[in-house]
Structure 1
Amino acid sequence: MGDKPIRIAMWSGPRNISTAMMRSFENRADTAVVDEPFYAAWLIRSGADHPMREAVLAAQPTDPARVIAALIGPVPGGRRVFYQKHMAHHMTPDMQLGWMADCANVFLIRSPIEVLASYALRRPGAVLEDIGVVQQCDLFEREADRLGAPPPVIESADVLADPRRALTALCATVGLEFDPAMLAWPAGPRASDGVWAPAWYDAVERSTSFAPPRPPVRFADLAPTLQPVAEAAAPFYERLARFKLG
């Protein structure tokens with residue numbers, strides 16, 4: 001990519017390892033990060049009653065055009081790499097997507113059963129739209145059409161099972177060399193964390209590396225109200241999983 005900065009748009013849903021991935025990239029000396037920059041814009045459009053809603057609205061632009069200008073403008077700190085943590089469901093139909101062409105778009109996936117089990121601990125009563133997998137699949141298909149080939153997909157379970165291997169493969173797909181600094185980071189909050197961190201990031205703030213894999217959650221372990229959501233999400237997850245990095 002020459003002297004152009006490398007902009008990585010990492011698309012995921014909630015209760016994935018998205019914040020740990022952001023920590024991993026932020027621990028590179030050449031990388032700046034941004035945390036869910038469309039969150040406030042989405043809150044305004046959706047009317048969603050999320051924890052710390054007013055604080056989020058006060059902390060971020062609610063105009064998507066302002067967000068986009070920052071994403072494709074100068075990289076903070078003049079860094080060579082700009083890692084952007086995005087929630088797929090934050091992109092509403094009125095938002096422009098042409099800016100994605102300036103980024104290496106990567107899709108971070110996790111089993112919907114695992115996502116729903118984790119999400120329910122913070123916000124019971126999740127519906128399909130809350131976990132972003134439909135929107136993630138739509139963005140994937142759009143990017144595949146633009147590229148003429150599937151964009152990279154990375155499975156969170158693969159990262160946890162072998163972080164070095166998974167991150168090496170990911171870096172190669174976006175034109176970076178793997179940096180061992182990505183495997184561990186200091187505990188604690190970051191100035192780059194979204195203002196909503198106190199409501200969601202307690203485990204990440206205690207972490208110093210990717211957590212080892214846990215035993216998988218079984219479908220039968222989900223609350224009965226969440227099982228239909230998992231079933232509806234499964235085809236979208238499986239579509240993306242067919243293209244995950246080996």
Structure 2
Amino acid sequence: MSNRIGIIRPCKIGDLIISLPIGKYYFDKGYDVHWPIMSKYYQMFHEVAGHYINFIPITNLDFFVVNSAKQELINRKISNILNLTFNVGSFDDINSLTFSKLNIPFDQLIYKLANVPFEQKWNLDIKRNTIEEENIYNRLIKNNKYSICHFEVDYNKYKWQKGQQTRDGYFNLCKNKIKNQFIEINNAQNVKNIFYWLKMLENSEQLFLVDSSILNLVEGLNISVEKYILLRSNKKETPTIKNDWIII
């Protein structure tokens with residue numbers, strides 16, 4: 001079938017959120033989109049975007065798992081494959097070499113490689129689970145005036161720009177700006193799907209976020225609240241933001 005297309009970008013949560021609109025773009029053009037992702041993220045993304053992307057769970061735990069992803073697509077006889085992966089600081093493949101040469105942020109290169117207009121990044125299409133969102137909101141919110149902080153990152157490869165890598169270091173830079181009781185998004189909250197935070201994010205008075213998955217979700221959905229970003233990497237390795245953010 002000539003309208004089948006495979007996407008190789010099997011990275012982690014924030015990167016997948018950034019890249020989801022690429023799948024929707026090709027779906028809207030009539031393509032049957034197949035996308036291998038790591039099995040531990042399969043249910044999460046199938047729930048929110050399975051109506052336009054056929055996600056394929058793969059068990060290889062390597063960060064990029066390019067070979068496993070490509071083989072899964074070949075096994076399904078998909079020959080039209082978009083390889084959107086590259087390694088920061090690597091020169092081992094054409095995509096990584098391109099990234100090293102171009103003075104553009106990594107998310108812009110992803111869209112360039114996909115041949116998709118970069119403006120599509122802000123057309124994130126997800127199916128929401130309002131019941132789960134409400135459950136999390138009711139469990140954690142005791143006062144309708146609150147702020148949300150997200151300092152915990154799963155892949156803390158880079159030194160944060162101000163030399164801090166701890167939760168306390170992040171918090172210390174924000175504490176004088178936080179107006180209300182704050183709720184911290186972290187693993188201890190036991191929220192199994194990042195998208196279940198959406199009602200809380202949309203109804204908060206302030207957001208204090210490192211440039212990671214929660215920030216990518218807020219940016220992709222153009223959530224309009226008072227927002228602060230804590231940068232932890234250089235310009236090329238920081239996602240592009242166009243909404244109103246205050247940089248700390």
Structure 3
Amino acid sequence: MSGRNPVVFITGASRGIGAAAATLAARDGFDVAIGYVKNEAAALQVAEAVRRRGRKAAIVQGDVAVLSDIARMFNQAEEQLGPITALVNNSGITGPIGPFSRTTSDTIEQVFRVNVFGTMESCREAVKRFQERKIPGAIVNISSVATRTGSPREYIHYAASKAAVETFTVGLAREVAVDGIRVCAVAPGSTLTDLHATAGEPERPSRVAPAIPIGRLAQPEEIAETITWLLSPAASYLTGTVVQCAGGV
């Protein structure tokens with residue numbers, strides 16, 4: 001690996017927090033593999049933003065809810081950029097906003113497939129590669145302030161999935177610390193992305209902002225700064241930690 005730039009693979013990086021993390025990681029010296037599910041045009045735009053910062057970029061299509069896609073995405077990223085040294089598990093879905101009693105079983109299953117199984121299997125793939133190559137890799141999993149609020153009347157199932165991610169993060173971090181691998185999580189508060197519209201309530205930002213002590217929603221770049229800091233040498237003694245980035249909630 002001598003002479004190579006560090007390489008970060010970011011899932012769900014074609015928009016929102018993932019896209020912001022990709023551009024900031026490039027600023028910090030990473031070559032970036034941009035994972036996306038459907039929106040190739042958006043992924044290409046993020047790749048161009050990475051290249052404008054003087055770093056290499058690759059886009060890799062796949063769905064972390066599909067087990068066979070995960071190893072393929074890692075392989076394609078490494079074919080273009082070299083060995084992955086960091087992973088950001090940013091892919092996540094909520095399903096429609098509403099009371100739990102009206103949430104379908106299909107929605108619950110798909111949320112757990114993406115948010116929990118997708119995160120776990122991506123971590124397994126990264127850790128395997130780090131250990132085989134003796135890379136002191138770093139992983140950042142994306143949680144949510146919902147783990148502490150429970151998100152009643154909105155998406156309790158999503159909150160539960162992110163609580164699983166946090167527990168998994170702590171356990172995995174303690175297991176692989178002996179290999180020099182760090183695993184942390186970031187728990188964002190409400191952020192100005194299209195997640196709200198996708199969940200069926202585009203006006204949710206204006207509804208929830210008054211309840212946030214800092215008085216507004218986060219910009220994606222503010223969450224991304226926390227993510228990229230955790231990947232950096234400045235966070236070399238942090239592992240098994242969930243960083244709350246939620247404006248005081």
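Of structures 1, 2, 3, which gives 0.40 when FRET efficiency 1/(1 + (r/R0)^6) of positions 124 and 172 (r between Cβ atoms, R0 = 30 Å, to 0.05) is computed from the coordinates? It traces back to 2.
Computing P(r) over Cα pairs in 5 Å bins from 0, in percent, for residues 20-107 alone across structures 1, 2, 3 gives 3, 13, 24, 24, 19, 13, 4, 0 for structure 1.
Only the coordinates and a few stated rules stand behind these numbers; no lab work does. All values reported here derive from a predicted model rather than from experimental measurement. Cβ atoms are built from the backbone, for glycine too; each structure is taken alone.
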